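Just below sit the structures, each encoded as structure tokens.
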Structure P
Amino acid sequence: MKDERAATRPPGDGSLADTLTLEHMECIGKARLLIIDDDEMTCRVIHDALAHPDFDIRTVNQVAHIEETIRRQESLHLVILDFVLPGVQTEVVLAWIHQLHPAAEVIVITGYPTVEGAQTALRARVFDYITKPFQLAHLRRTVIKCLEARGVLRMTVEALRLAVGAAIRERRKTLDLTLAEMVRRTGISLGYLSQIELGKNSASIETLYKISLALGVRLHELFQSLQRP
């Protein structure tokens, strides 16, 4: 696995899909994660890559302790599961997870991708099937997407301001509009528009409505641009 950790950049310095990181996210309560892999180092690397103040991350690398570990966890939100575990069938581990934590999502990682394995994962309704070697940044993005879909993870207020500003700026530049032209179209002051684009000021719904009209998009379309594929 290769980890390409770049310096944390706020949304707006590039594609939102690439720039939003765990540092830009917060949980409603605690997100409970379990990492299951027979390689202790892999468990440790993934644990460290997903470290977050709002995450409670547990790991298990001894096959004999997997069932016990799954049983004693409080309602899990996400399990990251190595698909090939010596001494136990993956279908059995997936059955334990679904029986004891029916609401938990599962992300499967494997160094031995096969059509049969992918079909098994599909039947088990896993959230994603990731093959090794993989970039830790890709795993982090997948975890963010998964926990967002569960309603457990969301952007911080600061990250949301930055993301909205970036979406407005990118749309304005696509239309070759200057800030001065936006002032004329919206009646909003130049300073305020600039602060919104830089993510330094929160815009009211009324202000965002004026901006969206000036950009030729509906208000909901402006927010849709914040969603990662």
Structure Q
Amino acid sequence: MSLTDRAYTLIRREIISCALPPGREFTEVDLAARLDMSKTPVREALARLQFEGLVRAFPRRGYQIEPIRVSDMNDIFDARIVVEAGAIAIAVSRVSEAQLNHLAVLASASSDADYTTDLEHSHRVNNDFHEGIALASGNERLHRMVAQTNKELERFFYLEARADYAYPPGHVTHSQIVDVMREGIPARAQAAISEHIENTRAVLIGSLMSDRMSKTLLLG
């Protein structure tokens, strides 16, 4: 791993986990000293993070961790519904038995003990499940789009984990989505994943808005 890649990985992890909280301002010099690195790899890493929308640069002033906005979250979830409902509609007519079985294993992992105690594990399982549906569509562009929206939501999920907000009764689970996919009816599969995503949106927004973080970390 190059120094730039290492700097990128370390800084991104701190942003996603909110160890570097939304709105925090800093300079290259400050961050380089914190990471015990020279300014060059840190500067190159920050350029990549700017492209991802996680960092904002201010000429002659320094940088700021991009604030979190509920409007951004809603935009991402709107995109998820369009993309993932489209992907699953194609997937139900193309998915193999092996792929369905793999999705079922991932769905089961969504309720194991590690899923509720290990954030990195739960994010990985959740992302693998949703990307697995897109992969089953056989459309690589759809897969890349699902992967990108998952990546953009990482910071929101870390914040949600700090709050206590339950999913509504009757929430469509990953296992139920797999069951509907086995039926092979595109419209039913689209309805299932759309409801699942909408419930996730509601839980995330409810968690963040009901917590003290809404006063310190969120913008409208």
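Derivation of every value follows stated rules applied to the coordinates shown; laboratory data play no part. All values derive from a computational prediction rather than experimental measurement. Cβ atoms are built from the backbone, for glycine too; each structure is taken alone.
If you line up P, Q by relative contact order in percent (Cα under 8 Å, 6 or more apart), the top spot, with the largest value, goes to Q. Consider the structures P, Q: one of them gives 0.00 for FRET efficiency 1/(1 + (r/R0)^6) of positions 108 and 180 (r between Cβ atoms, R0 = 25 Å, to 0.05) as calculated from the coordinates. Say which. Label of the originating structure: P. Among candidates P, Q, the computation of helix-only ellipticity at 222 nm (-39500 (n - 2.57) for each DSSP H run of 4 or more, over all residues; to 500) that gave -22500 used structure Q. Which structure, out of P, Q, was FRET efficiency 1/(1 + (r/R0)^6) of positions 92 and 124 (r between Cβ atoms, R0 = 25 Å, to 0.05) calculated from, if the result is 0.55? Source structure: Q.
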